[in-house]
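Have a look at these structures, which come just after this line.
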Structure P
Amino acid sequence: MVGRYLDGLADLAWLVVVSFAGAVAAAFGVALTSHVLLDGDFGSTFLTTTGSHWASVLVLAPLGMLPRRTVRRPSTVPIVLHALLLAVVTVFAFGPGTDLSLAFIPLPFLIWAGVAFGSRVVVIEQALMAGAITWLTVGGYGPFASADHPAGSMTSNLITQLYLVCLVVTGLPLALAVRQQLKAVQAVRNEQRRTEAVVESSTMPILVTDAAGIVLSANPAVSRLSGFSAADLVGRGFWERLQRPDQWAAVRAAFADPDHIPQHGETVICTAAGGERMVSFANGVYRSPDDGSLQFVLTMTDITEERASQHLLQHVLRSATTVAIVGTDRAGRITVANAGAEAVLRFDAREATTHSFVDFLDADELELRALQTGARPGFETLVHDVTEAESQTRDWTWVPPDGVPLVASM
């Protein structure tokens, strides 16, 4: 139990078990010593010591095992009023001439404290109650001291100690159960806030819809992309604002069967200003572990400018028929060639992308220039002195597939 706090019911269960085991062990030693050295009654000593030791540990130990941080912070006024009511009820139940049935009146007040105020208040109140009940019973008051079982008798002492144990196991478990529930709710709320913060701060547009395609949430990046506010989108079908009317039927049909919803792709979304943006999207499917409901998390990336630049480049490449434009990767493999390259250099652009650029150069000339420059034979011979600051132009012998060489300025 060293270093353990009363954070939950498991901690209280350990306290009950360990304190009972300790009480039995201590009582056995006391009873044995009393019987051997003082000729005392072993049974009565054992029972009395077990009850008093167990009750005292259960009542006082929680005072030193209170959690460091409190989950609830009730106001002072209700706590004071509750403490006064509990004090009045305790004095009434354990005052002169009270009936045994009245001894259970204070218990609902401890339950009230466990629900409303938390374990810290319950632990303090039950310790004060235990002191008051013990003092009144020893003084001959209350239902546990009678003519048949006067104060100080073994029966009176055992009943009193067992009642104190009942105090602990009545209010404190409920307080700890409520504490665990509140901590779980607080953890869920904190996780939800962190998730919302990540989504809200993301520069990537993120939409969350239910299984029918109704928008549940949209982060600010969606508003920046489309011009629609979250209020314009939430509660409506995904397609109503962001898709053209001619696309609505297809989108609704896709949401009718989750298996038909594409996991990724490209599409055009409408903007509040009446324009359109090209986006690439990815769909994530989330199934709630509670009720099994489906939610779709749609992330988008604006590629409008990228596609515009790509189309412009393709247009330039296709329109240039007198200038050969050949693109390569860093290793020298041809990646793109325009119509001018097909006409001037006499090769098929699609077929050329399966070759390296140097495959079309005169091999002897390439080897000679590699020796002159000290570069390794191959693509490095062409680009070894190329910089971003200036362009280098040289004449090379180009050998097209038809075998008739030509001189090209590169």
Structure Q
Amino acid sequence: MIPGREAWPEAAALRAHMQRIGAFYARHAIDPAGGYFQYFLEDGQAVERGTRHLVGSARMTVNWARAAVVFGSDADRHRAAHGLAFLSQAHRIGEAGAYAWRLCDGQVADDSQHAYGHAFVLLAHAHAVLAGVPGAQTGLARVFDEQTLCYWDPQQGLLTDRWDAGFRSCFAYRGQNSNMHACEALLAAWQASGERACLERAATIAERVTGDLAAQGGGAIWEHYDAHWRIDWDHHRDRPADRYQPWGFQPGHQAEWARLLLCLHRERPDPRWPQRAARLFDWAVAHGWDAEEGGIVYSVAPDGRVHNADKVAWVQAEALAAAVLLAEHTGQAAHATWATCLWQHITTHFVHPLHGTWRRWLDAQHRWPTNAPAADNPTDYHALAACHEWLGVLGRTAAAGQR
């Protein structure tokens, strides 16, 4: 028994929550012509029906593949296969490793190449393999080779970030975010394929980001760097709500790295990983928790002041997953209590009372505009991933108690 977990939900409740989210997307997101609708009003109506973002297409594929594993559902497996086919046939373009960042009405609207997007393509293939989607194993090997050819910088032990359409010109910007999600994808690829190269690359990225880059940030991980991986303190200073490259320290990304380090530790034990995970999680809640309104803020300035006090669903989800995994690893009641606190906060403010999906972006006081169009594709990827991690902890704890 993990001390302090008495108020945690039971596994059945987490599964029911995941099924409720999945039911919303099963009703509203499947496009029989290919891929998934990705933008919804508060009432569930799909809008911008012809727009497909690479990240949304990949994340929804991951969601269905995850559901197929958790629930053993053939219907979810078929939905995952539907998304994987769209990634391979509609998003994949021209040069090896190239994927359309955005499609509009079946046409390429943005052909810029992003390591961030490619990481989710890799993640989608890995989860599809784990779900038993036919042909996914061949695709996984191909996508890993694409990452090696197009983005991997062996001298730096990190990925480049963005290229033009033909991979002829690399942008100078470097970012930890794309590398963080590549680490996540590589861990899944290792679990799906058993290819040691995937695990070793994940460990290399984790060491560089949570060791070397965190040292540049005084112990916390800054988002933006130049071509030589030196901190760029000014990139997007004027864009506090940018979805992919916001300015400031991101408490959610400190927590997300804490989660990934603990997942990495399960696969490739190293005492540094859980130590760093605990430190990064502690930083996230110490600097990010809003003592007055509750929830973890979006960004913090280098001087420690809150830069953007909005409450974003993925931030809460990653902090929840990290707290649960830390409670399992450390046995400390404080981490279990944080998990309870975060879950109560999420269910109070983020979970939609009708659909069970999570409201993606709230202001500092947790306000959401009534029936406003989604600013970008929600997918509930982080919410489902956090619940899945929690189910894993509950399962391992129960199994340990029976031995």
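We did not get these values from a lab; they are worked out from the coordinates using the rules stated. Predicted, not measured: the structure shown is a model, and the values here were computed from it. Cβ atoms are built from the backbone, for glycine too; each structure is taken alone.
Summary table
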quantity: Winner on distance in nm of label points 7 Å out along Cα→Cβ at positions 90 and 338 once structures P, Q are ranked, highest first; calculated: P
quantity: Cα Rg over 2.2 N^0.38 Å, for residues 66-233 alone from the coordinates reads 1.06; which among P, Q; calculated: Q
quantity: Parent structure of the calculated result 24, 9, 6, given that semi-axes √(5λ) of the Cα gyration tensor in Å, for residues 122-161 alone is the read-out and P, Q the choices; calculated: Q
quantity: Of the structures P, Q, the one that 14.1 was derived from, the read-out being mean count of other Cβ atoms within 10 Å over residues 42-49; calculated: Q
quantity: Answer label among P, Q for the case where mean count of other Cβ atoms within 10 Å over residues 178-185, calculated from the coordinates, equals 14.4; calculated: P
quantity: Identity of the structure behind 17 (criterion: relative contact order in percent (Cα under 8 Å, 6 or more apart), calculated), options P, Q; calculated: Q
quantity: Label whose coordinates, when Cα Rg over 2.2 N^0.38 Å is calculated, return 0.92 (choices P, Q); calculated: Q
quantity: Read-out FRET efficiency 1/(1 + (r/R0)^6) of positions 242 and 378 (r between Cβ atoms, R0 = 35 Å, to 0.05), computed value 0.10, structure in P, Q; calculated: P
